[in-house]
Structure formats: C-alpha cells, structure tokens
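> Multiple structures follow.
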Structure P
Amino acid sequence: MFDEPSETPEPHAIDPAQRAKEKSDEFRMHAELAAVFEGVRKFDAQVRPTLDPQLARDVQRKIGKLEKEKIADTPVIKDEANPQAAELLDIPAMAQIATNDYHLWRRPGEVMIFRWLAGDEVDSFYARLQAHFDAGLEAYREDQRNTHGWKQDPQTLAYLDALEKLQIKMEERYLRPQIREHKIFVLSTQTADEMDILHLTDYIMGVSAEEIVGINSAPPDEPTEQDRAWFFKLFSVRGGKDDEERMLFFTYLQKTDDGGDW
C-alpha cells in the first residue's frame, strides 16, 4: 500500500536495530492513516462533499508552496513562512466550516479531502495515533516471538530483542513538544502510488467509496486491483493559532489510470 524501495535486502543483511526501526516506521504510517481517517466511526465526524471549489484549489496551492518552505531534511517550516501556515490552520474560522469533519472537493477520477482539528480534537488525534501504533507493534512482536522465538540464530534473537526495546512516543515523533514550546509549524507527507480505495473508505473510514470518490469513480461491484488503485498523498500541517493547537490534513487522491501527478 505504501511506496517500497526498488530492492529489498535479505533480512540478515540488515542490522537488527535498523530492521526494527524500519518496521516501526511502517506501523507509524498505518497508525497515522487510521487516526486521520477514522473520524466518522470514532468521533461522529461527517463527510461533507460541499467544499467551495475555489477554496479547495486555494488550499492545495498554498500547501504546495508551503512544502517548498521547509528547513532542509526536516518537516519544520521556515520562520518566514509561518504566517502562511497559520493562515491555513485558521481557515475553519475564516470560512465558517466545521473542524473534525471531512470536507471534499471532487471531480471524476480526482478527490481532495480536507480535515481540520483544533484544541481537544488534537489531543484525541494523538491519543488514537499512539494507540494504533502500540497495538500494531505489540501484535507484530507477539507474532515474531511465536514464529521465531525458539530459534537460536543470533541475528533473529537480536532482532526480537530490538523489537522489545522499541519505545516510541508518537507526540515526540510528530514534534508536538517543539510545536507547543517553540511555536513552530510543521508539514509532513505520506505517499502511496497505489492506495486501495476500498481499504481506505470501507475499512478505515467506515463509509462507502461512493461517498468519497463519487458514484462515477467508485469501483464496480467486482473490482479488479486496478479498479481499486488510487494515487494517494497525505499532507499534515501542524502548529498553533491564538494559543490553540491546530492541525490540517489535506489528502489528494487520483485514480491511477488518470495519472497521479498534481
């Protein structure tokens, strides 16, 4: 579901600690996906396919510019671009649209999803993010212990030990303490060349694909893998406005046979 390197080295060719870290990054991505898109099932969020097209395009354009205004090799936005980030996070107040909900703009083969969070909603997001990560990691640890724990291979035992030692706090990984203390703004991304649209809509969101991509773009009753494949890019803008912590998740989806660039 997510981009993979062109060549995957043999497990024993990678340092056990590095293998464990890479595995934790995989669980982190899935945890973020769940925490961002489970709002309908968990927090009474609504799907609202009525976002003004001009506003949608304006936010898309501003996020595209903001992505180029990050400090090299970090997700931290340069100080001079902070006003633009703050403006994006203030859109619900300016445009009088609800936080927590999923605001859509779509056309055949293309969908933009916008979700703003503020205050307590941000707290709930981080709690769910940590819970999803912990559950995924612990299930994997148990599976690896049951499958490989009996082996006496040093590399395998070192890998199991590295998994047990993993202690990752999602708030720290997502720079929440720095956002609060230093008033910085952060923009991170997650990309999949082929996202299973039914996994996203039916399994994670708990809604039909038609509600998200529209009836003309939804997979047929017996879809092929190609029918279900969409290019996916998730942008996460995090910061504060008026001493309130805020987040914006912008998701761009495009049917893979329609391209994938924007």
Structure Q
Amino acid sequence: MSTAAIKVSVTIAQPFVVAGEPFSLTTTFENAHEGPVKIKRILYHIPHQVQWIHLGEYQDAWAKQKAKNGLLRFLSRTPWRAGLRGPGQVMFFAPPDDDPSLDMQASETVNYSFSALVPKWLFATGGKLTFPAMIEYEYEGARHSAEFQVAFTLRPPLRANSIGAITGALLGTISRGLRDQGPDFFAQLGIAFFTSTSLAVILSVVAVIYSSRRTGDAQPIVTVEDLWGGLLTGFLIGYAGHEYFNRLVPSQPR
C-alpha cells in the first residue's frame, strides 16, 4: 500500500521552539483512500534532546500545586516537568478499538496533538531538529503503516543569551582593569569598578536583546544565537566600552 494513501503534516503553534519552554506539536492526517480508515497507533521517535510530556501527570501535578498555599506553591516542582518522560523515550498513542475519534472517512482529516519540552536550555544552540515518526492504520481489514518526518527550528531562550552577556561583561571589565592597572587592579576595587561593571552589564543585555532580533525593519550587524554569543558580546563591551556597543546598537536607525 502506498504511503501516499495517508497524507501527513506536522505543525507547531509558534514559528520556532524555544528551549526550556513547553510547546505543542500537532499532526494532521488526511485519508486519501476511497474508504474509511481507522488509526491504530502513532509513534514518534523523539531525539534525546526532547522529552514529551504526559498530559495526565501534568494535570495531576498542576492540581496539587493549586491546592497548596503561600510559599509552598512557588516552591513546588513545575507541573510541566512532573509529566516529563525520559530523554529520547518514544512517544506513542494507541486509541482504544471502540474510540472513533481518530476514524477517518474518505478525504477526511483528523488531528493529534501532544506537548513536549527541550529541558536543557542554558547551553542550547540554535538549529533544526528532525526525527522520524510512523502511523499504523487499518484499511479494508488489513493493517498498513506510513512513515513521516517531524521537523522544527530550535532556539535558545533570551535568558541564556543574557546570562552569557552578564558573565562576559564582568570578565571584560576585569580584563580591561588588569590591562590598564596591572596587578594593582584588585587592590583598588571600589565604587568605580562597581559603576563600570554595572554599566557594562546593562549595555551588554541591551545589545544582546537587540542582536537577537531576526525580524522587523531593524536588522543588527551581528546576531547573538546562544549563551556563547552573549558571552562574547558582553566581554567585548566590557573590554572595549561604549565604542563596541555603538557599533552593535546604533543610536540612529539605519
């Protein structure tokens, strides 16, 4: 049986997936057969970076967290993480035989959605994740299968870039002090160092936010993709000062 007999498309709600933030993945199946089809099983061979979320366990954890009062509610484990399956664990769904929700008449479509998470966000790098999946279905009393691919763009969160920028700004400011004052730098730490470091941190975070933009009329000279890009940007601003910041974030729009 040709795999074209079941047409498959996979979408996510947002343009890209942000590491550390839950996302929903929706698969749309279209029956291109001339008769009805009954879906028996759907399998997603999720890569090691991604973990799917068990909806029932998430809902139980959310209900328990809502029942807590005061500080205990904020100290509770994030409900999304309570429902996480192991890294790389296959996600599958097999509807009961008496469940007609995924039955399709000719030319009909059905949707199946589940939530997932890329939990390691601090050192995440941008890129495209692609992994295989398969649908098993019954048509005219015979069992068939069709393979398809899931692909989405992954980006690190802005907070990872900002952590890199703050760390880089601190290291850059220290390096500049050692360059200018030599061994006496650490003996003369005071309000001047605190002020210059604070300014470098603020400028670095602003530059990272600006340089992380990828749409709109304002296009940055460089783009900051991850923690390491933020670290380098923060270091250069802390070391070179306003000159480098003005190159990244011009005061007049181009």
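Laboratory data are not the source of any read-out in this text; all were calculated from the coordinates shown. Please read all numbers here as calculations on a predicted model, not as lab measurements. Cβ atoms are built from the backbone, for glycine too; each structure is taken alone.
> On distance in nm of label points 7 Å out along Cα→Cβ at positions 40 and 104, which of the structures labelled P, Q is highest?
Q
> Check the numbers for FRET efficiency 1/(1 + (r/R0)^6) of positions 16 and 144 (r between Cβ atoms, R0 = 30 Å, to 0.05) across P, Q and tell me which is largest.
With respect to FRET efficiency 1/(1 + (r/R0)^6) of positions 16 and 144 (r between Cβ atoms, R0 = 30 Å, to 0.05), the highest-scoring structure among P, Q is P.
> Out of P, Q, choose the structure whose coordinates give relative contact order in percent (Cα under 8 Å, 6 or more apart) equal to 28 when calculated. Don't skip to the end; give the middle numbers.
Values: P: 28; Q: 22.
Structure of origin is P.
> Oh, and also: Distance in nm of label points 7 Å out along Cα→Cβ at positions 32 and 136 computed as 2.3: which structure among P, Q?
Q
> A value of -11000 was derived for helix-only ellipticity at 222 nm (-39500 (n - 2.57) for each DSSP H run of 4 or more, over all residues; to 500); which structure in P, Q was it taken from?
Values: P: -13000; Q: -11000.
Working through the options, I get structure Q.
> 35, 15, 9 is what came out when semi-axes √(5λ) of the Cα gyration tensor in Å, for residues 56-111 alone was calculated for one structure; which of P, Q is it?
This figure was derived from Q.
> If Rg and Dmax of the Cα atoms in Å, for residues 128-175 alone comes out at 12.7, 39 when worked out from the coordinates, which of P, Q was used?
It was calculated from structure P.
> Cα Rg over 2.2 N^0.38 Å was computed and gave 1.07; which structure, P, Q, did it come from?
P
> I have 1.0 for distance in nm of label points 7 Å out along Cα→Cβ at positions 80 and 152, calculated from one of the structures P, Q. Which structure is it?
Source structure for this number: Q.
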